Structure I
Amino acid sequence: MDYFSAIKLTEIISTIFYTFLGAGLMFVIWKIMDRVTPFHLLEQVEKEQNLALAVLIGMVYLSLAIIIAAVILS
């Protein structure tokens, strides 16, 4: 069986759509987190080398990615 014959156009379009939807939601969450905190997140991580904040942001993104994936798959 040919692998390309099993792929449907609707699956490709929905994958691209949900990829951009997930990336857009992650960007919106980043902007909300940056606005809510009293300091700039990027400045703290890059210039101040705040490793704890970098780990926290990474864990927030990981949990959001799991939630977004679960919502998209349901």
Structure II
Amino acid sequence: MPYIKIELTREGVTREQKKALIKGVTDVIVDVLNKDPHLTHVVIQEVALDDWGYAGEQVSELRERGITADKK
């Protein structure tokens, strides 16, 4: 029983985008591992920017300063 957890920062990911992630990840598990999609579980957890850190700082503060992971 595959269990896939996707963690994202809470920044307006739409229901349609989440649906596409769940479908896409399930399809990869079926194609690569030959697993039954009815036994494959995908969980999307959204994390507040204050609760996500990068390079020793909260992402919320980095974003306030206009800094992203690719600009650090």
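Only the coordinates and a few stated rules stand behind these numbers; no lab work does. Here the structure is a predicted model, which is why all the values come from computation and not from measurement. Cβ atoms are built from the backbone, for glycine too; each structure is taken alone.
Which structure, out of I, II, was distance in nm of label points 7 Å out along Cα→Cβ at positions 25 and 49 derived from, given a value of 2.3?
Details: I: 3.6; II: 2.3.
This value belongs to structure II.
Taking -27000 as the value of helix-only ellipticity at 222 nm (-39500 (n - 2.57) for each DSSP H run of 4 or more, over all residues; to 500) derived from one of the structures shown (I, II), identify that structure.
On the way: I: -27000; II: -11000.
Considering all the candidates, the number was obtained from I.
Can you rank I, II by volume of the Cα convex hull per residue in Å³ and just name the one with the largest value?
Once volume of the Cα convex hull per residue in Å³ is worked out for each structure, I has the highest.
From which structure (I, II) was FRET efficiency 1/(1 + (r/R0)^6) of positions 9 and 41 (r between Cβ atoms, R0 = 30 Å, to 0.05) calculated, if the value obtained is 0.15?
Details: I: 0.15; II: 0.85.
Checking each candidate, the match is I.
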